[in-house]
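I've put the structures underneath this note.
Where a number appears in this text, it was derived from the coordinates with a stated rule and is not lab data. Bear in mind that the values here come from a model prediction, so they are computed numbers and not experimental data. Cβ atoms are built from the backbone, for glycine too; each structure is taken alone.
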Structure 1
Amino acid sequence: MPSINVIIITLVLILFSSIILPSALIFCQTPPKCAGRQGQWELLHSSLGISAMHMQLLHNNKVIMFDRTDFGSSNLSLPNGRCRRDTNDTALKVDCTAHSILYDIDTNTFRALMVHTDTWCSSGAVLPDGTLIQTGGYNDGDHVIRSFTPCTDENCDWIEFPHYLTERRWYATNQILPDGRIIIVGGRRQFNYEFYPRLQEDSSPSPGTFRFHFLVETTDQYENNLYPFLNLLPSGNLFIFANTRSVLFDYKQNRVVKEFPQIPGGDPRNYPSSGSSVLLPLDENEGNVVEILLCGGAPRDGFSHASRRSFARALSSCGRLNVSQEDPNWVMEDMPMARVMNDMLLLPTGDVLIINGAELGTAGWENGADPAKAPIVYRPSEASNWRFSVMNSSQRPRLYHSSAVLLPDGRVLVGGSNPHVYYNFTGVEFPTDLSLEAFSPPYLAAGYTPVRPTILTSLNEVLGYGDNFSVKFTVPDYLTDKVLSVRIIAPSFTTHSFSMNQRMVVLKLMEVCRLTSDTYDVTVMGPSTAEIAPPGYYMLFVVHAGIPSSGTWVKVQSLAEEGV
């Protein structure tokens, strides 16, 4: 029989653990095995009327999508007899059809929007107030800024500012900065960058434009440095990858701070070779190790082969670079299949979804073959031989001009694929696709309900830099095996195989209080700096036993801005 002292100590420990549990002791059981472990697909709409070439999730749970204006009528009419009249249009001078829509996640409905100038191969980023700033395009749209501010009624639409950009921005990349501005880098035959809002610099060749010689150095005969991969690092500098090379760039001083080793193999990864890249999650509990992951693409001669109707096999390699090391080197891995024109999305678990694209060819009209219909999940924290898992395949090819975004409920929205000039639905191997699908990763399987958290905290809470923040949530079963975590994800602007502005920050856990048998209150610290998480709207997820909650929106900003 245990002594009375042992019994008393045991009871005290049990009572203490039921009231306050330090974050280091918050454990959960390994998730049970269940159906849906390779993910599930759902067709949401057989036709949106437009092809979802560009996508951006907004903080009111709506997704704005658009294609281009200069390849004829879409299958969706503009409301109220509206028409776009453009004497410069190469297909239709008067077009009464829509080329942009606003999709409502909650109701699975959409409405037509009016975009006037050509948005083909453009870029975008969301300002701290939630307004989408969309930049450039083709023909009459290449110098245009467009804005879309979310609204609670059905009246918001695109607002356009012609000739705002100082240079032509076609295939450029955008990144939101710590001060809330947007940097716009590159574009076809544009070896420079500029900002929104525009800066005026007397020393610049043209107002607000800054020459960037790295883009000159990385241009080859196929211009495989378009849509450069661009990420803001915790240091405040930018990681920029173009063709086969990458640099650490101080945009404030307009200087390259460091050049990293070239990715092994010598094959380009940017458009039109079109691999993809992502900044792996930044974990404030682990000193912010900073890693870049880059997967897929086409071999250097892929474009020339495709032009002769001979499709080279895409690249199966992934490179991982720890840029926080003093002398980093690429660590190479191989995906289970070759892939080009693939999108890479951060999932709430911290894993990376590799989706869309083809196994042969390269980007561009009629240049891809052998669609890669099965997504891949890459788990960065697993051992190297356990990182890749192949998911269930979609029935629909998603080739050139397809796109995907993460939704707050954990699904991935997938649309687009118009691998032909103009809308072409017949007489071709891969017709233009106007449909919209949702892919549910394995963590959404019903068998994980017992360990799935549900957030009780209300929407649109403010998360201040370095300030404590409380999140209440429930878990049906309290289990003790794996660590609980809270993370925020910035929604991406996705087009042409790159999700701009995408980032995840795993927040620092302070303590967890057990309120009832299945209800908890976790205290986390807001992002330490604006370089870690630029101001704006983020999806916040609680992850328990490897299973995420649905996301709730929070606004990251300095509390002093609101007088809090």
Structure 2
Amino acid sequence: MRKFLLSGCALALLWSCETKKDYKQQADTFLQAYSVKYQKLYTASSEAEWASNTRIVASDSANAVATRRANEAFAAFTGSKENIEQLQDLLQHKEELETIQVKQLETALRAAANNPQTVADVVKSRIKAETEQSEKLYGFDYKLNGKSVTTNQIDEILRTETDPAKRLAAWQASKEVGTVLKPGLVNLRNLRNKTVQALGYDDYFSYQAQDYGMKREAMMALMRQINQELKPLYRELHTYARYELAKKYGVKEVPDMLPAHWLPNRWGQDWSAMVEVKGSNLDAALKPKGAEWQVKQAERFYQSLGFPALPASFYTKSSLYPVPAGANYKKNNHASAWHMDLENDVRSLMSVEPNSEWYETTHHELGHIYYYLTYTNPNVPILLRSGANRAYHEAMGSLMGLAAMQQPFLANLQLVDAQAKADQVQNLLKEALNYVVFVPFASGVMSEFEHDLYAKNLAPADFNKRWWELAQQYQGIVPPNERSDKYADATTKTHINDDPAQYYDYALSFVILFQLHDHIATKILKQDPHATNYYGNKEVGKFLTSIMYPGASADWRQVLKEKTGEDLSARAMIAYFQPLMDYLKTQNKGRKYTL
């Protein structure tokens, strides 16, 4: 701890040595020293987190202890009293500073708000609680019929099994971890709120929304607006799914709401496995190619657009495939991309298997990786090496996932028959069951639940009740059996635990991705947005690079307006799925609507 107090004093000395009237010079001196220390501690924290996420051994707490210490050191520096005072003082003179300096200072102050050493004991307790929660989540032993199973195996059952009883058993098995995680979430909610309240934020949800320059009320209003704009299409999809799945499972009376275990995803956030496009059995085409081919092919895609080869260290240091059978450790099973040192050490944590879901995911995760590498340039300061906003990062990944699934692109890779006539409606249906279906979950269920959790201090006894109220309201989904308050089904979603109060990022990213895709298809490729092939087009690569390159040094609203010609809007997404809307209205004629 002493060395970090000394570091704070060293920065204070630098501060005091400057001429106080020259605020630009003072800011520059402070930021240079701060950034060097920040990067060093950020890297140490990333390495510790990486070890904790890639090798989880129940009987060995060494990784957890190392992670906690590294995160405490990072917190002690970013949230030091000296740094907070200097940041606040400099920002009182922002009119005299350069815009890029102000952005860095505000970013540093936001980091301080998550780790203020004015409440050092609270920050330390929060870090300890987060580490313990992650280990409980990723170290959980899922059981099905008395045997241990992975989440990949549970997901495969929900994607393919036609026996409702077997589906129910798998779904229930996926929710057991919630009872273990509930006490930890209650503790984390309290600690996260107390942490940011020390620097004047109302609650942790408000703190996260401020990253967009928005109040939480404005963010929730935007989420509800997006939901409302897409609700007519979602209503058609919901009606279609109820009738089609009832037929599939041999149920004569179509339920008003979708039983959760009927859907091919643990949270009902992606229904695309319901549809297999004729002449396009992607899983069968991918299986013989193996998991490694998928990762390498994703890299080839980006290279074809003009991006460089990945650093060799990406392959030597990443954790890309499932833990070998019989291994004495577990790992985080949620796909993610890591910018380890804010330079060129980039890694991905995945469990890639040769199927269409992982094929899309590899392209998505490499979108994050190439975003990291692109804004790692001399013109973007260390503190601004992130997306224009958090949603941009997800938009870039999801955009490339969408592009990689389009029929001309797949035909180019000989994964589908180039001569076969594509069924555009079925393609659109499969895409909508992914992209459109996801929005009510992300902007509705997840965002509303976390808003209530942090901003309204939702009572623990009401966690499950509120979760399923929201699932019914926004998704039209109900649990297959009674879920008492001993359960905490919300906590089974990874992000509730370790990526909190920002799931609206994903909803916004889908809106942005369709705006970007519409521009690429119509203005650059001059192709039908439903049947594009980005592969090998350097102009597409230049367009994407121009968005990625500035990182967070550019205003996200300005970037969107300059690059697409429009403000944030669901227009492109609605237009993309209009042919499907017409089709579904015909299919659902005479059926009962319940949303």
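If mean count of other Cβ atoms within 10 Å over residues 179-186 is calculated from each of 1, 2, which structure is the one that comes out at 21.4? Display every interim value, and only then the final one.
Values: 1: 21.4; 2: 17.8.
Answer for the origin of the read-out: 1.
Given 4.6 as the derived value for distance in nm of label points 7 Å out along Cα→Cβ at positions 195 and 539, which of the supplied structures 1, 2 does it correspond to? The value was obtained from structure 2.
Kindly point out which one of 1, 2 the value 90, 51, 49 was derived from, the read-out being Cα extents along the principal axes in Å. Walk me through the intermediate numbers first.
Details: 1: 90, 51, 49; 2: 78, 54, 46.
The read-out comes from structure 1.
The value -18500 for helix-only ellipticity at 222 nm (-39500 (n - 2.57) for each DSSP H run of 4 or more, over all residues; to 500) was derived from one model only; which of 1, 2 is it?
Details: 1: -1000; 2: -18500.
Only one of 1, 2 returns -18500 for helix-only ellipticity at 222 nm (-39500 (n - 2.57) for each DSSP H run of 4 or more, over all residues; to 500), namely 2.
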